[in-house]
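Each in structure tokens, the structures are laid out below.
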Structure I
Amino acid sequence: MKTPDIQPLRALHASRTIEIADQTRLPGEWKIVSLTSAGEAAHAIRTMQVRGAPLIGATAAYGLALALYVDPSNSGLRDAYALLLATRPTAVNLRWALDRVVKAVSSLAAASRAEAAWREADAIAEEDVKTNLAIGHYGVALIKRLAADGHNPVQILTHCNAGALATLGWGTATAPIYVAHDSNVAVHVWVSETRPRMQGARLTAWELRASKVPHTLIVDAAGALLMQQGRVDLILVGADRVAANGDVCNKIGTYLKALAARANDVPFYVAFPTTTIDWNVEDALDDIPIEERSGDEVRKIRGLDDDGDFAEVTIAPKATAVANPAFDVTPAELVTAIITERGVVRAPYDRELARITS
């Protein structure tokens, strides 16, 4: 069984460089961009050249290491930490990765900090691949159970991109899908386009095609109809931050999928590494900051024209007021089960998540 042949981040230690696949160029172009400073890493995260909670965390960890090669002092460490932390406010893996690097280097002499930070970033990256594969092995049991009950293929609906492109390999929500596909379990994935940045259409569809997983792209609002028609066997999404009680913060539109799933008796599963749990958050709706992005992401659509060139068109009057929250919160009561690298857990989530991570 091989990891899907998608490498969204590669760190080159000899030249102190991070190489990323610029995800804003997909699906039209697989473009590699070199990052050589914390500022460039911050820009890549902020502009979503890299995105997805685990990949953001790893990129920030390497960015902090790059900063320490320039200024390993305490003030240099603080400034780089603040710069990188400010890039995306919602995904918890960003802070987790930065805190882990700071813990690894803060007691060291200045001259030793950069190398130690880079080693810690390497460890974060390597662990992410193993973590996601473990999620895949636990989650595939849910898919195989449906297959054994006669669902052929098993019909899976996903939202946004919690795939190999959002991580260092395998993905979170897609890991069970890839494991099932590699195990010759017939699956078909309904890919929700995920307005306004189209991560489903641009990224999930792209990587599923690259991995030869059968799939169909749908508009966001079509998911509920498919559930009504009995054409969805389960929903599988990722998460950017999860509260201690199991509330799930994920890409905008996830909550609507969960409501439709409950109304149509479709199981709703969330897959994420335990590092995505924020134990300081008891109520996600009250305590998690929801990132508000530019209104132009809604007013305009960017894509490829018939000649294969990138183009941008305006779809609303320029003066139109726009609200563009990037995430929403799905209450724990709507979640059928949670899939982590330590197993599948069901409610009560406050108790069960604490149990598997203790």
Structure II
Amino acid sequence: METSRTDEIADLKELLRELALIDGVAGHEQQVVARLKELLTPLADELEIDSYGNLFATRRGPSGGPSLMISAHSDEIGAIVKSIEPTGMIRFERLGGLVETLTIGRHIRIRGHRGVVGVKAGHIQTAEERGRAPGMRELYIDMGFETDREIRELGIRVGDAISYDEPMVELANPIRVAGKALDNRVGCAILVELGRRLLGVALNCTLHLVVTVQEEVGLRGAQIATHRLNPTAAIVVDTVPSGGTPDVDFYRDLSMRIGAGPVLPVASGSGARGFLANPAMRDFLNDIAEAANVHVQQAVFVGGNSDAAAVHLVRDGIPTGVVNIARRYSHSPVEMMDMRDALAAVDLLEAAAKAFGPETDLGFLSSRWG
């Protein structure tokens, strides 16, 4: 790999490490948004944060020209304190796609204080207990105390957010990293790097770099942000589960791999809340990728959604595309991704922002049929 690309990957990796370490469970994204405000302010002509928590970093283009929104969500999956037992044990409920089997015995943080999700000693588990996952109602958090008074003295209350305590680390193959909240702090890191690259570059459109909130609990912030901006077009940056492991068949389950480039989904989700890629935006992104020599993957993923499912239905309908980063072990504390995919996504989005302008034809019949 060229030295310059190695340096770019190293810089992007450190930014991602910093952002992923910040706790920002859905509905509790304040620290993440505050840091992104610091990072994006010098890169924008205007920066605003609405009452919901969405951040808008805007580069003004020619008056009367089109506008392009490129967004990424700031929140991560996690949990919320439900109750505190007299013994000091904490009961909790999920926020977003927290999976019980991936939670047992894990380190967590509440208001910066460390604890663990309790697990019954294997020595006294019955055969039936060893063969099943406990339900959410059975799980609890142990902060190391014996009374609820000690918990409350930490400032912990019902409604506080709970996040995994799992910093991002390099693996034996250092181009690949793993940790909590890579979904979607990698998207946030990509937005910051994109803003840096475009600083001082004249654009033919008004560019909105948008950080949304509460994606993991129903794509809520994206709907509000898009309604506010009513952009000409939008590109959502997010992550997507990948194949390429022994338990996920590439052809039958997930036909995308980490390390093979950004994923441009043609369809995701299902039913009324699903997303079908806008034909003109699909062609636009594929043409940009080809011209910029960025290898991309086409994929169908019906098991989940991104903010695009909300964005494309706002107002009169927003032509929307998606740039996904494939990751293994989704919604776990050890999500894994390849940094080359993230850097390639920056390349693709930089080229798209530079190319987007009054001549960009997003008409339904302008797309290539078939």
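Every number here is computed from the coordinates shown, using simple stated rules; none is lab data. If you're wondering where the values come from, they're calculated on a predicted model, not measured in any experiment. Cβ atoms are built from the backbone, for glycine too; each structure is taken alone.
Out of I, II, which one gives 0.25 for FRET efficiency 1/(1 + (r/R0)^6) of positions 92 and 316 (r between Cβ atoms, R0 = 35 Å, to 0.05) as computed from the coordinates?
The correct label is II.
Could you figure out which one of I, II the value 22 for relative contact order in percent (Cα under 8 Å, 6 or more apart) was computed from?
The read-out was computed on structure II.
Quick check: -8500 is what I get for helix-only ellipticity at 222 nm (-39500 (n - 2.57) for each DSSP H run of 4 or more, over all residues; to 500), calculated from one of I, II. Which structure matches?
Corresponding structure: II.
The value 29.2 for mean count of other Cβ atoms within 10 Å over residues 52-59 was derived from one model only; which of I, II is it?
Working through the options, I get structure I.
Looking just at Cα Rg over 2.2 N^0.38 Å, which of the labels I, II belongs to the structure with the highest value?
Going through I, II one by one, Cα Rg over 2.2 N^0.38 Å peaks for structure II.
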